[in-house]
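What follows is a set of structures for review.
All of the numbers you see were taken from the coordinates with simple rules; none came from a lab. Bear in mind that the values here come from a model prediction, so they are computed numbers and not experimental data. Cβ atoms are built from the backbone, for glycine too; each structure is taken alone.
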Structure 1
Amino acid sequence: MKIDTLQFDLPPELVAQQPVDIRSDSRLLVLNRSTAELTDSRFNRIAEFLNSGDCLVLNDTKVLQARFFAKRTTGGKLEGLFLAETSPQQWIVYLKGSARIKQGQLIYLKDRTGLDFCQAVLLDKTADGSCLLKLETNHNLRTILAQIGFPPLPPYIKRSDNPEQAAADSRRYQTVFAKKLGAVAAPTAGLHFTNELINQLRAKGIVFAYVTLHVGAGTFKPITTENIEQHQIHQEQFSIDVENAAIINTAKKKGQRVIAVGTTTVRALETAACSESACTELCQSVEPAAGQTSLFIKPGYEFRVVDAMLTNFHLPKSTLLVMVAAFAGLDNILNAYRHAIRLRYRFYSYGDAMLII
């Protein structure tokens with residue numbers, strides 16, 4: 001598939017800069033992938049499109065406060081994103097402006113009030129554009145991020161280092177069911193759920209299961225190759241435990257739909273689909289698993305576990321757009337996006353949702 005087929009024109013004012021006041025008040029576009037029919041609704045009415053016994057699978061990852069600010073010894077401002085800790089106080093980060101910093105030089109990490117928190121030494125720069133920092137502090141990772149961290153919003157959501165805005169984003173750029181700390185981006189399809197809505201769905205007979213996939217910064221990386229098959233996708237850590245695998249498999253055996261909430265959940269479920277040699281009846285179950293996934297779902301992929309998908313609207317030329325095109329068909333997706341743009345749906349992380357059935 002050529003990358004140019006994944007392009008669409010989006011008016012910039014449709015990129016949501018703030019979430020709606022109540023999570024479940026966002027709009028919901030329902031796409032029937034068999035008929036290409038589109039239905040305009042609201043997320044708080046999603047029960048109308050679900051059946052008793054359907055299994056909603058949620059990603060319970062919790063977002064780190066991974067964005068931070070720093071300065072050079074000359075006073076020049078820097079902005080960073082924590083990616084991983086290789087050893088105590090030794091971090092891999094993305095650092096805007098790192099081209100002006102040489103190996104061995106000091107920078108100062110700032111706390112949320114703008115004061116100096118600690119020094120850090122630039123140990124190395126890697127080929128992928130990330131940096132290796134050694135922090136000169138005895139605090140552990142969680143303590144440091146609690147002092148310096150801001151919500152790691154994607155670059156198309158414009159934010160400064162305003163602490164009041166950061167406090168609001170800390171609440172809203174996190175699902176209400178977030179549990180396991182480790183993501184540097186939110187599983188945004190889950191942001192629309194409230195506890196009240198989850199309880200309403202349970203009362204209707206909807207079954208819930210949970211997986212964990214720690215969303216990485218690579219989720220925002222655009223495809224730059226001419227053909228999508230040449231793109232090297234990022235790795236992310238995932239896990240599915242015995243209890244939740246059993247819930248999902250029971251739903252499949254009963255003929256109920258497994259509905260993945262978000263592309264991250266799709267990736268985890270399809271990675272954990274049991275192997276052909278160990279499975280019967282079309283290999284439609286998952287196995288408890290944990291590890292790294294680099295699964296790149298492209299058109300032509302045969303979905304084994306996922307029957308329906310709840311997702312947000314995605315960036316042009318992104319691996320996430322490729323995935324939903326693989327699930328629903330590229331023509332269906334682009335037609336749905338044109339419809340959403342015409343009706344002024346809100347796009348991307350703080351935007352509206354799409355249910356593909």
Structure 2
Amino acid sequence: MAGGGTGGHVYPAIAIADAIRRLEPRAAIEFAGTRDRMEWEAVPRAGYAIHPITVSGFQRSLTTRNLSFPFKLVKGLMQSWNLVRGFDPQVVVGTGGYVSGPVLLAASLQGRPIVIQEQNAFAGATNRILAKRAARIHIAFPEVEHDLPREKCVLSGNPTREELQHVDRAEARAYYEVPEGAEMVLVFGGSLGSEALNKAVQNHLDELLRNENVYLVWQTGSRYYDAVRAAVRDHPRLRLLKYIDRMDFAYAAADLALCRSGAITCSELMVTGTPSILVPSPNVTADHQTRNAKSMENAGAAILLPETYLNEEIVPQVRALMSDPEKRRQMAEAARRRARPNAAEEIALDVLRLAGWNK
């Protein structure tokens with residue numbers, strides 16, 4: 001398994017590995033990653049060995065950091081070649097991030113089948129380059145077929161946490177102290193948080209809470225919590241959180257989510273059937289979050305709200321949806337139609353069959 005850099009690459013890889021292990025406990029599974037990124041802690045914590053590969057992204061701007069790129073590339077390719085030769089895998093799976101490139105290339109050059117899992121509605125550069133060498137490409141958004149060899153693509157979805165699918169709404173509401181009959185808006189921007197979302201909510205907090213039937217669960221992220229906590233007054237219908245440790249309850253309790261449109265977030269919104277207003281981050285490679293949000297909007301599952309209009313549109317957009325339960329119901333149904341709750345198992349089965357498993 002090769003994937004790293006962000007949770008969007010690492011956690012799908014772990015989910016696929018876990019599904020392989022459930023289906024075939026004798027399977028030997030190991031990971032490739034980088035020492036200074038989150039996979040170096042997350043993968044061993046999940047119970048898998050991980051091997052270091054030297055990687056470096058190529059900066060699109062003119063910078064001296066690119067001078068070391070060729071040397072790191074050669075070193076990473078040599079490490080990947082030796083890792084594949086030594087571990088002798090029957091299949092190599094890449095879930096994105098810079099580390100996928102050298103590992104999958106080394107595997108392909110040594111005649112090993114490679115499987116790509118593309119999480120977004122727009123294929124990353126590494127996956128586009130390696131796509132012709134892939135035995136199979138598992139995708140989460142149908143639009144990405146235009147970037148990849150269509151005959152190799154399988155629409156299997158992104159692996160999501162199983163606990164998201166089996167939650168009692170009443171229990172979730174009680175957890176956040178939201179009474180029966182009230183409506184809840186969930187705002188979150190990832191573990192670190194989103195400055196743009198936080199500023200917009202802070203600027204319009206009184207307007208968002210003007211309706212006495214609306215409760216707001218607002219996760220600021222660890223980076224911004226202290227500043228927001230100091231600036232925002234307490235309110236009986238406001239739940240201000242640094243981090244959400246029970247996302248299953250958060251989705252189950254929410255009537256509407258206001259959030260970024262990362263691939264895993266979108267897949268979780270689909271699986272939980274949560275209507276959403278998606279604010280793509282403009283600071284990601286190739287603006288792929290906008291592609292994800294457009295896919296969700298085209299399916300009728302979400303509203304795309306560009307960050308440039310967030311501050312002026314947050315209140316009208318939230319009010320419009322909170323006052324229209326039928327629209328939210330339709331959005332929830334559309335999200336569930338796009339959901340792929342068994343993605344990890346589907347991908348795991350394919351990987352095992354490519355490895356010669358015939359149960």
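Out of 1, 2, which structure matches 26, 13, 12 when semi-axes √(5λ) of the Cα gyration tensor in Å, for residues 218-297 alone is calculated? Walk me through the numbers on the way to the answer.
Working: 1: 26, 13, 12; 2: 24, 17, 10.
The structure behind it is 1.
Work out which structure the value 16 belongs to, where relative contact order in percent (Cα under 8 Å, 6 or more apart) was derived from one of 1, 2. It traces back to 2. From 1, 2, which structure was helix-only ellipticity at 222 nm (-39500 (n - 2.57) for each DSSP H run of 4 or more, over all residues; to 500) = -6000 calculated on? Comparing all candidates, it corresponds to 1.
Thinking of 1, 2, which structure, once distance in nm of label points 7 Å out along Cα→Cβ at positions 74 and 290 is computed, gives back 4.7? Label of the source structure: 1.
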